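**Q** These notes open a run of structures that come right after.
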Structure I
């Protein structure tokens, strides 16, 4: 699997006026990168400030139709985020699965190439209090590489206690609005420690993605939308 590439996108917060534009821009960029695998770490929709949360989940369909324009030999895989869970998680899961985007909910799946294998795993959103790493990794050989999708990056302090090699997360929006000399203005719970970029957390590597969409206000400052392309290498 040396040289295997993974594209990471997160936090789409789909709406037809603002967040749709970085998503549309991302699609040809990702396809040009030709990743082996695409992972999506949640928040496909947004919980509305006012209005029916379940109705907000209907934004999943147009979001997923755009996401499905991206292609990778080993497919598109997803976990849900806290906004998905707080609207209608069953509806969002069904929308993703209907377009052949596989949702991992405390599950792991083997990704195989040329006789080699890694495991792609995903846990439930941490705020549901049902994220279960032991259950997720049940049946995964301890000596095989594991990539874990978790919406909230600060869960890394838990995940690093298990045989996980790489955690991929979003949720933080990278702070979304970053004013020089000041801390990021927007940092949700469970995204205050590992805000943006790549970290070493014990024996595990973590990458926190800045996401594509926005919440609260439809703007970013000094924190552009992000597509991450990660290349896996064998340890020697």
Structure II
């Protein structure tokens, strides 16, 4: 008799997700707390992966050895020093140690050929990892002054996706996405642009030479956009 059983957790692709350290009142005042919105591990699990939350300070090589794919999550601003620029006044929430740790994770994952997905801050950091640069504050950067919400607020807009890109195989040629950022990619480095917003901002990047190395400026985990996360999980098998 044939018996069908669910795939055991230990057989699922292990998807490492980066987190942020923030000061919060947690059991006592002003503690350093490791934080990640719940919808990140939740959508990974819904898409068939086993989510593993990675905390800053863990040895990057050991972290990458422990996973089958990597998500660089959203969060605070990236320190402009990582791409050789001086901060503007609006770039005021940075943590250089997090930047360096996540860049080391990306480098290690690339060396091992692991699938990588960058989301929002992760999208921007992917560009930096590949030699790119950022706009530090879109509301004062023409023509992006009205690009979208930021500072804890959300808005929506449409992105156009480059035909025959890896992203187009997942989402088609356009998608309605969310927006909650004030920095953005100005130069993709050696990555290829696969999506732009109506005002021309770079909203998606990919490395066509690799099975799955991709980043998006929006938050698929908040949209419930399982197609992107499912593609990452499949690439990790």
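Computed from the coordinates by the stated procedures, all read-outs in this text should not be read as laboratory data. What you are looking at is a predicted structure, and each value in this text was computed from that prediction instead of being measured. Cβ atoms are built from the backbone, for glycine too; each structure is taken alone.
**Q** Looking just at mean projected area of the Cα convex hull in nm², which of the labels I, II belongs to the structure with the highest value? Write out the running numbers ahead of the final one.
**A** Details: I: 12.6; II: 14.7.
Between I, II, the highest calculated value is found for II.
**Q** 28, 14, 11 is what came out when semi-axes √(5λ) of the Cα gyration tensor in Å, for residues 111-206 alone was calculated for one structure; which of I, II is it? Can you show the working numbers first?
**A** Details: I: 28, 14, 11; II: 21, 17, 12.
This figure was derived from I.
**Q** For mean count of other Cβ atoms within 10 Å over residues 31-38, which of the structures I, II scores highest?
**A** Numbers: I: 16.8; II: 13.4.
Going through I, II one by one, mean count of other Cβ atoms within 10 Å over residues 31-38 is largest in I.
**Q** Rank structures I, II by relative contact order in percent (Cα under 8 Å, 6 or more apart) and report only the one at the top, that is, the highest. Intermediate results must be reported in sequence, preceding the final value.
**A** On the way: I: 23; II: 20.
Structure I gives the largest value of relative contact order in percent (Cα under 8 Å, 6 or more apart) among I, II.
**Q** In addition: Given that distance in nm of label points 7 Å out along Cα→Cβ at positions 15 and 159, derived from a single structure, equals 1.6, which label among I, II identifies that structure? Walk me through the intermediate numbers first.
**A** Working: I: 2.8; II: 1.6.
That value comes from structure II.
**Q** With helix-only ellipticity at 222 nm (-39500 (n - 2.57) for each DSSP H run of 4 or more, over all residues; to 500) coming out at -5000, pick the structure among I, II it was computed from. Before the final figure, lay out the partial values.
**A** Numbers: I: -5000; II: -7000.
Only structure I yields this read-out.
**Q** Given 21.1 as the derived value for mean count of other Cβ atoms within 10 Å over residues 63-70, which of the supplied structures I, II does it correspond to? Walk me through the intermediate numbers first.
**A** Working: I: 18.5; II: 21.1.
Derived from II, not from the others.
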